[in-house]
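Peer 1: Please go over the structures that come below.
We did not get these values from a lab; they are worked out from the coordinates using the rules stated. Just so we're clear, the structure is a prediction, and the values are computed from it rather than from any experiment.
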Structure P
Amino acid sequence: MDKTQLEALLGRPLTEIEEDNLQLYIDIAYENLDDLLCTTIDSVTETRVFDTREGYSTALIGIFRSLSAVKINGETITTDDYSVRQWDKRNGSWYNSIVLNRKFTCDEELEVTGAWGFATSPTYSVPSDLQAVLAGLFALISKKNKYDGTLSS
């Protein structure tokens, strides 16, 4: 998120203090959003491992854009064996779950390699509702951290 986007979402220009601390406040807002969502929204490609629940065919695995490999107990499964979903939608710019064409059995381990989080520049893809939340968090952080270097005691 840049200054122009932030000002548009806030509906006001940034203060001098906000401009001086722009990246710091944005970083803190992102950390707070990660905590609220219980997942990271930063873009990263890596392998993650999940425990499954017996009798279920859906695994909620966090925000991802694409998957390159899925394994169950070390065995690679094909895209014919699962589909990706954004909650209950089959299509989207991001997803958060895998739905298998069978139910998980006891003590299965799901290993997923993919592009996690939202894309960063130049194809920045944080959904607009989360951008609004980030702007609100930025405003709260700014309000909480008012500092005027011209005051003296």
Structure Q
Amino acid sequence: MIEVTTPKGIASKVYLVHPDTKFDSAGKYRLDLTLKVHEAADLVKICTDEAINTLGPKKAPLVKMPHNENKDGTVTLMFKSKAPPNLYDSKANLMDREGLKALRIGDGSTVRVNGAASAYEGFGGGVTLFLLEVQIIHRVGGGFEPDASGSFIWTGDR
């Protein structure tokens, strides 16, 4: 397992306060982080090195990696964890998890991630990026705030 710290990037598929239970009823905390190719190069190399060191040089090129190269010249890294990550504000102050329950951290937020890259052999092998800590630099809220000028109010009726 190799510890990693990312530069600032753009978050998507953000499940930091509440776990994603779509495919796992126990839930997983997750975050995809998009960086420019040159910013992600060291992290991609760490994942490749972890695969080579753990699974061997012949198997490493064939395994599932936790990143995708995008057509726009960026790389998206996929972090996940069963345990909730520690969250920090832009001044590196640890945020109280109890106070976070109503906080919405949406796609487009700027964050940095501390995590760990770990190779595994099962299911054909691969590398996982574990989500340990996230610093929220600029938060984009998810969802909507009430709009006082709106006339539609859901009552549960059809």
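Peer 1: Check the numbers for Cα Rg over 2.2 N^0.38 Å, for residues 1-72 alone across P, Q and tell me which is largest.
Peer 2: P
Peer 1: Sticking with this structure for a sec: Taking log10 I(q)/I(0) by the Debye sum over Cα atoms at q = 0.14, 0.24, 0.28 Å⁻¹, for residues 65-104 alone from the coordinates of each of P, Q, which one would give -0.54, -0.86, -0.95?
Peer 2: That value comes from structure Q.
Peer 1: Here is a further query. A value of 33, 17, 16 was computed for semi-axes √(5λ) of the Cα gyration tensor in Å; which of P, Q is the source structure?
Peer 2: Among P, Q, the structure yielding 33, 17, 16 for semi-axes √(5λ) of the Cα gyration tensor in Å is Q.
Peer 1: To which of P, Q does the computed value -9000 (helix-only ellipticity at 222 nm (-39500 (n - 2.57) for each DSSP H run of 4 or more, over all residues; to 500)) belong?
Peer 2: P
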